[in-house]
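A.B. asks: Take a look at the structures below.
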Structure 1
Amino acid sequence: MAELDGPRLAPLSKGAAKQLVVFLHGYGANGQDLIGLGSEWQKLLPEAAFVSPDAPETLPMSPMGGYQWFGLTMRDPNERWVGVNKAAPLLNEFVDKELARHGLDDSSLSLVGFSQGTMMALHVGLRRPKPLRAIVGYSGMLAGPEHIDESPINKVPVFLAHGTADDVIPVQAMHVTREILANKDFSVEWHESRGVGHGIDMDGLRLGGQFLRSAFDGKLNSD
């Protein structure tokens, strides 16, 4: 399987990156889908480098060249858990190389996901060998929540946002995720985007950026 790659944004400061933000796109999209969030957040995070890799699998039967982190049939209740575990090693390898590229470690890393990318961000971000700085998840959920106690996890600050009119992944999935994490003593902030479907509105974008800035500034507790 080919190595991951995708669009990048250098720090607005023009200097060496002091933080790294990795975007993980949703099912059927590609890295270009989220890299624009980096442009929106550069003024908040002028010393951050941004990267948005394409997921490892080409979407079957897709004429537009979309990608998936793992296949989704919605017929097997276990497929999300199997899927995140299958995709995790390749994503971890990519993240390790990006950190090395900038001379950074996990304390300077944040993962930002959308939909299926949020599943990946939560799965990988909680299980990295060392705690990263923060996780931001839009319109997604925790894959395999029943497995939360099966491996060591790091208590990373998490921000979740979800549209109340989402007909792809219902907003209740966000609340289930935050309750599971809160019960494990995670620091979890969340936002309902009223009337928004499966997407990111300006309030969610603004709050996610502010959360990352607070995390990188050391103003958020990890537990």
Structure 2
Amino acid sequence: MGKRIIQQARGHGSLTYRVRRRAYRFKISYPIASVVGKAQITRLIDSPAHSAPLAKLVIGKISFYVPAFKSMVEGESIEIGKAGKDGDIAKLKDISTGMKVFNIEAKPGDGGKLVRTSGLSAIITKKLDNQVGILMPSKKEVWFNGECRATVGEIAGGGRREKPFLKAGNKWFAMKARSKLWPRTSAVKMNAIDHPFGSGRGKRIKSKIIKRHTPPGTKVGLLRPRRTGRRKR
């Protein structure tokens, strides 16, 4: 009797391949655009679902969570609506050219979707009418609506990848916190029942051309390639 291969099993949401819901209990967001003034940093949080530490900010009766900026300290305050120092939250059109920003809104009011990984930042390069050009960490310039908000500064937690895991157990727990499949193994090392490339015989893999909309278990080989074979010079 056959069984689902790994790709199929992951797509059906069993407990083995599902992240713990409690890991995502802190949602990154900004308050509504009409809220301006001083916000207090009340708590720094180590969230298992995020690579950077999170900060809980309180302004009046409103509380929200954002990625912490570098050298953030509990108890200090930041400005919402003005861009003067690191941690301030403002619209892109109100932030000076050359300043570093992170947690950028892709469209006004979405709460921040881009540049949220530890140690990252983007740079505001130019402004044109109500459009703002930003040099992203990928070194690509992207244009945003000037009404989109961002946080000034650089995200905390830089150098996270410089520290080695040292033990397989540490890596295992890090992957489990985000429901990542680990350890990963190559297809030819599997049994024939577990993968189309499996078994000890026929280690020379023939290229397979797979259609774009096939189910997860059959997406092996070349996925809807534009061309195949060696390119002749």
Structure 3
Amino acid sequence: MQGAAGMIPQPETWLKKVSEIARGHGALLIADEVMTGFGRTNSKLKIINSKPPLFACRQENVQPDFLCLAKGLTGGYLPMAATLTTQKIFDAFLGEYREFKTFFHGHSYTGNQLGAAASLASLEILQSETSFRARKKLETNLRDELKSLWPLPNVGDIRQAGLIAGIELVRDWRTREPFDLLERAGIRVCEAMARRGVLTRPVGNVIVLMPPYCTNADQTKQIVGVLLKAITEIFHPKQKNKF
């Protein structure tokens, strides 16, 4: 799932082919799973050895050279991020002191004990079968609720990958004509949602929904229902009482 450009899912096998091309040219592959990691996109995968896979790149059996992680690492309770790499790359920075091979680029405030403790607890929960099944159920609930948005004339597309959804706002779904960014369509809809108690953000004219894993069925219904009301209020104010 490509996030910053508007929640655009890559076609199946795309990542695997990109990985093969990069490796064919001797390039290192970096997987940014800050948003997609820790089960956010791969709830369709089967449990392997009693532990559910947690990263999107594993959907196509891609092993990156670097894996960038954050957000879900602590479940949002504390700020924490990590960058994983292969043993081969790690060993490239090992040597005698006189060789000066150390990778000096780092952070002053690193290895926070509370963040690490929260991360370990979060990982234990995320890898449990109970958590895995709960994510699958939440994904199904979200997909079912999102269907209610299709009749709206200003919804041009609904893109979902696991528990990431992007609802694209357009001037007219028949032509897919976009709103000018100066009209702040996405921002106005999110402001209307906030007035009803649901906080999210747009990426341009795309409304992002990424519900926490603890979201229940009633809350999922409320989130999407509030989005429906907000879209109607902003673009069709005469019909807002209909909902």
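A.B. asks: Thinking of 1, 2, 3, which structure, once log10 I(q)/I(0) by the Debye sum over Cα atoms at q = 0.08, 0.09, 0.13, 0.15 Å⁻¹ is computed, gives back -0.24, -0.31, -0.68, -0.93?
C.D. replies: 1
A.B. asks: From which structure (1, 2, 3) was Cα Rg over 2.2 N^0.38 Å, for residues 27-146 alone calculated, if the value obtained is 1.01?
C.D. replies: 2
Values quoted throughout were computed directly from the atomic coordinates according to the rules given, and no laboratory measurement underlies them. Quick caveat, the model's predicted, so the values are computed rather than measured.
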